[in-house]
Structure 1
Amino acid sequence: MGKQAGITVNIVLRELDSNNTITVPDAPMTAADLRAVRKNCQ
């Protein structure tokens, strides 16, 4: 991805049944979230 993860992130979710998107601005980036991102980037 090329960017350093910050303390907060913007999350965009898509509802499977309606395909609508929901944006969660400034969601806290936890240590577990950061580990998951790094694991999935490898």
Structure 2
Amino acid sequence: MLSKLAELQENLELIDHKIGVYRGHLIAGDADHLWAPDRRTP
């Protein structure tokens, strides 16, 4: 039970981090490119 709770806490922390990243991109005005593949050629 404790290991499952620890796993859930880690997942919540990761989700919280991703929300923070998304918020930062929203503020910067470039959230529309956050998960879009890079279409530039090497």
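Nothing in this text is a laboratory measurement; each read-out follows from the coordinates by a stated rule. The structure displayed is predicted, hence computed values, not measured ones.
To which of 1, 2 does the computed value -23000 (helix-only ellipticity at 222 nm (-39500 (n - 2.57) for each DSSP H run of 4 or more, over all residues; to 500)) belong? Kindly include the intermediate steps, with their values, before the conclusion.
On the way: 1: -8000; 2: -23000.
Clearly, the read-out refers to 2.
Identify which of structures 1, 2 gives the largest calculated value of Rg/Rh (Cα atoms, Kirkwood Rh). Provide the component values of the computation, followed by the final result.
Details: 1: 1.03; 2: 1.24.
Going through 1, 2 one by one, Rg/Rh (Cα atoms, Kirkwood Rh) peaks for structure 2.
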